[in-house]
Structure formats: structure tokens, C-alpha cells
Structure P
């Protein structure tokens, strides 16, 4: 049933880019809270056979960034909600480039102008696992939600920096997360 690879094959990359959402899972090294975040919108890029990047939009927490700072471990999961059943997981080590970092503009360029992005998450993939997904329900895709983009578009850069400082500077376990400068 399941297969694993040491890189993202062209067929897997094509399938991943057809999915409307994905999940990102991280955990702190010391046994704190495990985090799983759903992601959508046009925020994912496969930039090589072992590299995936996604645009990290402003959220109510910053667990992924905190855990990447702590130990770098990350798993991404993609599920087929339409068409044939399938699950693909990407395992690897992640880093982030914050919106306040010098390299952010270059890292974020492939995603176009997306106001409210707080970082680019870059994952060096060392294992790709493909499994059946026979128990995943089927859903019909309707559309991406616009609420987060609308929220960000109603704030200027100073408002976002204040929000990041208040809501995104520490994880729920108290680990350092985003440093808005």
C-alpha cells in the first residue's frame, strides 16, 4: 500500500500542486504541545526535488516558527478530498525567513504580493511517504476563503508588527517564535 521516496518525484509534485489545502505538523523538543495547522490559499511552492516552501500568513499563534527555531522538525500532509484516495507526507527539517529579515523579499517573490505574510517556511525534505487514504472522506471543493486576506488588507505594516509582537512572539509553551523587530 504505502511507498516512500528520498525525494519529491515529478508525479508526486504534480499531485501535490493540485491539492487545495495541506497540513503542517511540528512539536517542541521537550515534549510540549504538538501543533497541526491547516493551510490553504496559493501559498505552496515546490522549489526542488527536496525543497518545499510555503508563505506563512499571519495567524493567531506562531507554533510552527517556535518549533522550527527549537528543533527544525516538520511534517507536511496532503490528502485527496476529491478523486482517487491518496495521502502524501513530506518529512524534513524546516527553517523560516521572517518578514522583517533582509532575505524575505526574495524568498517571498515567487508567491506574488500577499500582504500580511509574516514569513516563508522552507523545508528540506528527506522522506516522502505515499499511502492509500482509503478512510479519508470525499469533499467537493467550493472556494478558498478570503477572510484572512481581507483582515490583513485592512491593516498597515505597523499594525501587523504590533499584532505579531502581541500574538506571535511566543508559542503556547513559551518558546520564542516570531521576533517582529
Structure Q
């Protein structure tokens, strides 16, 4: 049976946007995120993270730095009974030709190799146009763009909310 999923960008959606974040001590969850993820999980959604991490390709931090922060973040979420089913990241700088950097679909394609996901009942939540374009390119039918990360003027997303919290998504996502 196909499962429904929430694909989440990291910086600006899960944590407060800080350019090239890789240190645990600089990581701050967005207020209300924990309750929102618990709520989405209670509705039967699998949770995935897809994140461009060009700081690796630019030499600002290493893949190991990213992996250490990711392990810490997943452990913090587990303490709140939140399971992240898979994390995918693109380590490439924007000028490198790759198949994984959003808006390309490589990270989602990798997840779909491991999980049978119903893209029609799944959602992608991001803070950039490239996130929303990734959803469209991957045939993920439902999109939300948050204002808690990068600023934008127009959005291709189905919904725009201030941040990912239970109150904001309660009226949008029905189990």
C-alpha cells in the first residue's frame, strides 16, 4: 500500500535560517515545529528531509559536519517521538551539474527507491521557489511555502503560511 509523505526542506522550515548552518550550537528549531511534526505524523504521514547544502561544495564545512548535525537533529526529534524516515542532501555548489540540487528531483528520486509513496496525497514544504519547483518536477501534488526562511514576493505553492506550526497546517492538511 502506498504511503503519504511530507517532504521538508531543512533551513528556514525546520530550523531558523542561518547561512551555511553546520554547528549544533547554532541550530534552533522553529517555534511550533515539534508540535506540527507530531501532528502530521499522527495523521499517518511519513516525514522526509530534502536539503540543498551548498556549503559543503563551497568548502565552508564538510559532509561529516553535516552528518553530525543531522544525527543530532534526528535524535532531538526522536526525543519528541518524531521519526524522520530518510534525510537526503545535495552537497554540490550551485555551479556543479548534478541531478540532486533542487529544483531537480534527485533527492526525491532516492527516497522513492526506498519507499512506496503516494505523491498525489503527499506534500512538500519549503521556503524557496526551488523547493516548490522540485515538488512540481517530482509530481508531488500539494505544496506549502513558508515565510520563516528566505523572503519571496510571489509563490507557486498551493498555500503560503508564516511558519510550519500546527495552527497553520491544521486548516490546510486534513488527514
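Descriptive notes on the structure:
- Top of P, Q by distance in nm of label points 7 Å out along Cα→Cβ at positions 46 and 166, largest first: P
- Among candidates P, Q, the computation of helix-only ellipticity at 222 nm (-39500 (n - 2.57) for each DSSP H run of 4 or more, over all residues; to 500) that gave -6000 used structure P.
- Origin of the derived value 19.4 (mean count of other Cβ atoms within 10 Å over residues 30-37; candidates P, Q): Q
- Structures P, Q were compared on mean count of other Cβ atoms within 10 Å over residues 62-69, and the highest value belongs to P.
- Identity of the structure behind 2.9 (criterion: distance in nm of label points 7 Å out along Cα→Cβ at positions 54 and 102, calculated), options P, Q: P
- Taking FRET efficiency 1/(1 + (r/R0)^6) of positions 6 and 118 (r between Cβ atoms, R0 = 30 Å, to 0.05) as the criterion, the top-ranked structure out of P, Q is Q, with the highest value.
- Source structure of the calculated read-out (Rg and Dmax of the Cα atoms in Å, 16.3, 50) within P, Q: P.
We did not get these values from a lab; they are worked out from the coordinates using the rules stated. Treat the numbers as computed from the prediction; the structure is a model and nothing was measured. Cβ atoms are built from the backbone, for glycine too; each structure is taken alone.
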